[in-house]
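Student: These are the structures, in C-alpha cells.
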Structure P
Amino acid sequence: MNTGLVILIFVLGVVIGLVAGFFLARNSMKSYLAKNPPISEDMMKSMMMSMGQKPSQKKLTQMMAQMKQQSERSQKK
C-alpha cells in the first residue's frame, strides 16, 4: 500500500503542476501581448502599401484603435 500511495501522490503532483503551469504561462503571455502588441503602426502601414492602399495617419490610428478595442473585448471573455 505504501508504493501505491507514493505513486498517487506523484501523479497528483504532476497533474497539479501541469495545471498551475498552464495558467501561469497563459497569464504571462496575455500580459506580454497587452504590453507588446504583435503589430505596430509601421507594420500596418507597410501592409497597406503592399495591398495598394495609400495609408493616411487617420486611417492608421483608426485601425490601431479597432485592434486595441478588439483585444480588450477578447480579454474580457
Structure Q
Amino acid sequence: MTWLAGNWRIVAALGVVAALALVVWRINDMAYDRGKASVVADQIQTERGLTDEANRADADARRCAADPECLRQNDGWRRD
C-alpha cells in the first residue's frame, strides 16, 4: 500500500491510459459494426435489384407467351 501511495502518479497515469484504450476500443467497435451494417445493406439492395430484374424478365416472358404477335417476332434466338 505504501508503494501505491508513493507512486500515485504512475497509478493515475495507468488508469488514464486504460480509460483511453477502452474509449478507443469502443469507437473502433462501433465503426466496425456500422461498416458491417453498411455492407449488409448494400448486399440487400443488390439482391433486391437482381430480384426485380428477374421478375421483370419473367413478366415480359409471360406477357409475350400470351400474345401471338409477340411470339412471331424475331428475337435472334428463333430457329424456324
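Student: Out of P, Q, which structure matches 9.6 when distance in nm of label points 7 Å out along Cα→Cβ at positions 12 and 68 is calculated?
Tutor: Q
Student: Suppose you compute mean projected area of the Cα convex hull in nm² for every structure in P, Q: which one lands on 9.6?
Tutor: Q
Bear in mind that the values in this text are calculations on the coordinates, not laboratory data. Please read all numbers here as calculations on a predicted model, not as lab measurements. Cβ atoms are built from the backbone, for glycine too; each structure is taken alone.
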